[in-house]
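I've put the structures underneath this note.
Nothing in this text is a laboratory measurement; each read-out follows from the coordinates by a stated rule. All of these numbers come straight from a predicted model, not from anything done at the bench. Cβ atoms are built from the backbone, for glycine too; each structure is taken alone.
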Structure 1
Amino acid sequence: MTFTMGKIICIIPTRLESARFPNKVLTIINGKNMFLAVYDIAVQSGVFDEVYVASHNEKVISICKSFSIPNIKTSSDHVCGSSRVFEAAKTVDSEWEIVVNLQADQPFLPTSYLKSVVEGLKSNPISTIAYRDNANTDQNTVKVILDADNCGVYFSRYPIPFDVGITNVKRFSHLGLYAYNREFVFSYQGDFQSKLALAESLEQLDFIYNGFKIDVVIVPHAVPEVNIPEDVLEAEKLGLIRN
């Protein structure tokens with residue numbers, strides 16, 4: 001470990017019931033299921049003391065066991081990945097200080113971004129990452145407005161902020177990677193079902209709705225995400241998948 005902070009763990013929330021792409025995390029990416037490729041990224045990063053896959057799906061748990069991957073069986077009653085991560089993190093029998101929520105559909109994430117999100121956890125209990133992006137209008141790409149301290153003011157699927165043309169406003173897009181400190185995980189009272197979070201289907205809006213600030217680390221570039229089946233084809237065109 002190169003960090004001076006305490007124990008850091010990573011939990012990969014994994015489910016099969018994606019509305020836009022059912023069984024997405026089982027898609028074969030370079031010879032292995034997508035969520036296993038994500039697990040390898042976390043392990044190879046060298047950032048974490050422990051890495052777990054968290055799921056309520058027996059198929060996912062069974063695959064983990066076949067590869068001797070640490071896994072945590074969770075409730076099926078979760079509306080988002082952070083909720084599942086919070087449940088799983090509370091069961092980890094160690095005095096960890098930071099937990100990272102690494103989504104199971106991020107098989108192309110640079111390991112350096114994992115270090116960035118951990119180091120970005122400073123005065124606020126949550127950190128995430130974003131990149132400069134002036135023209136993206138895809139609703140699957142989440143946009144974020146930053147304040148003067150690089151905290152997330154608002155996240156949206158809609159291009160924000162609106163610009164009347166007086167200023168050349170900087171626009172940023174968000175990557176769904178989060179770090180949380182231990183106290184926040186154990187004390188958070190939100191249910192991830194605030195009207196704000198449900199309206200945009202964005203879990204981080206529940207934190208904002210409940211009055212918490214989110215540190216946002218700016219990273220160099222976007223990362224191809226897998227939200228819909230067409231994203232897999234696009235990754236193949238980019239040479240990221242060599243099946």
Structure 2
Amino acid sequence: MKKNIVPADRIYKLKGDSAPLSYTIPSRNTRRFPLLWFDEENNVNRPLRYAVNQKTPFEDEQDGNAIVEPIIFENGFLQVPKNNPVLQQFLYYHPLNGRTFVEVDTEKDAAKEVESLSAEVDALVQARQLSVEQLETAARVLFGKDPSRFTTAELKRDVLVYAKKDPVGFINMLSDPMLKLQSNVHVFFENKLLTFRNGQKEVWFNTVSNKKKMLTVPYGQDPYFTIAEFLKTDDGIDALKMLENNLQ
């Protein structure tokens with residue numbers, strides 16, 4: 001179905017991080033670069049052509065005096081005023097729309113930015129309110145650090161920086177019920193109650209009464225998370241109690 005374009009000034013931008021000084025997109029249907037739009041109502045492909053002296057972007061609706069002009073993005077952007085609806089329609093139907101370029105949606109972009117900023121604020125507030133014990137837990141899980149080697153100010157700084165960099169991930173981490181258990185796993189290693197062998201592929205008990213192998217870490221998985229998952233199981237509960245008793 002053909003699109004009715006609401007009159008408005010519009011801005012289009014090239015996708016990607018880099019933007020050339022100028023970039024030209026095809027403005028007419030050719031064998032080298034077909035510009036076709038599939039008309040579902042009539043079950044046909046209709047060729048597109050941008051002509052400044054025509055009232056439609058469809059070649060089959062234009063007369064024989066079409067004046068074709070290039071469409072050039074300058075520094076990655078193309079501004080099309082509302083008094084040029086034909087070009088706006090042409091860009092809407094263009095096969096490169098969504099692949100090479102997109103229309104700038106300022107309202108949508110602003111909403112995303114507000115959402116991102118709100119998440120950052122929430123994460124920083126939660127990071128500032130963490131107790132010393134929670135800071136130590138976060139440091140163990142996020143950075144694999146032994147918090148006893150750092151000051152509280154250093155831990156707070158690192159956690160705040162992380163919260164600012166990845167607010168959504170930080171908030172999700174704080175609400176993860178596995179957080180405390182993963183932190184305990186780090187404590188077990190810090191106190192040498194657990195040890196790695198074979199390049200962190202194997203986890204072994206290292207208590208006075210138990211020197212047995214706990215588990216093999218599956219390829220590509222985080223060993224601390226794997227151990228925490230094991231300690232939640234029926235087989236791992238007794239091991240967790242034994243390790244906790246050895247901390248006391």
Legend entry - Comparison of 1, 2 by Rg/Rh (Cα atoms, Kirkwood Rh) - largest value held by: 2
Legend entry - Winner on distance in nm of label points 7 Å out along Cα→Cβ at positions 37 and 221 once structures 1, 2 are ranked, highest first: 2
Inset, instruction - For relative contact order in percent (Cα under 8 Å, 6 or more apart), the calculated result is 22, so let me know which of 1, 2 that is. - result: 1
Legend entry - Origin of the derived value -13000 (helix-only ellipticity at 222 nm (-39500 (n - 2.57) for each DSSP H run of 4 or more, over all residues; to 500); candidates 1, 2): 2
Legend entry - Which entry (1, 2) yields the derived value 2.4 for distance in nm of label points 7 Å out along Cα→Cβ at positions 13 and 165: 2
Inset, instruction - For the read-out FRET efficiency 1/(1 + (r/R0)^6) of positions 77 and 189 (r between Cβ atoms, R0 = 35 Å, to 0.05), a value of 1.00 was computed from one structure; give its label from 1, 2. - result: 1
